[in-house]
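What follows is a group of structures, each given as structure tokens.
Just so you know, all these numbers are worked out from the coordinates, no wet-lab data involved. Remember, it's a predicted structure, so these values are computed and weren't measured experimentally. Cβ atoms are built from the backbone, for glycine too; each structure is taken alone.
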Structure I
Amino acid sequence: STMIIRNITLSVEVSYEEIATVGIRQAKYACLNRMLSLAMTN
């Protein structure tokens, strides 16, 4: 039973890391898009 709990916690940590990396990637793309749109208007 302890192994199952350990596997669940590991999978939860991995999913949190994946969510964080995806969020960072989306933020970078949003910044790039904003800078590109500003350059287009100027």
Structure II
Amino acid sequence: FDPANAIKATIVRPVDSGSIGETDVYGAQQHAPLLEIKIPYN
């Protein structure tokens, strides 16, 4: 594969994964806040 650039982000969750009240065990819906971040590119 060709080299690529990437960004890794960690988002604090209100409850632990798999705990009572957790609605997103795998964190698949946690990306929404990241959609507002402006990332400069050339």
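Worth a mention:
- Structure responsible for -35000, with helix-only ellipticity at 222 nm (-39500 (n - 2.57) for each DSSP H run of 4 or more, over all residues; to 500) calculated and labels I, II on offer: I
- Which entry (I, II) yields the derived value 18.3, 62 for Rg and Dmax of the Cα atoms in Å: I
- Across the set I, II, FRET efficiency 1/(1 + (r/R0)^6) of positions 3 and 27 (r between Cβ atoms, R0 = 41 Å, to 0.05) reaches its highest value in structure II.
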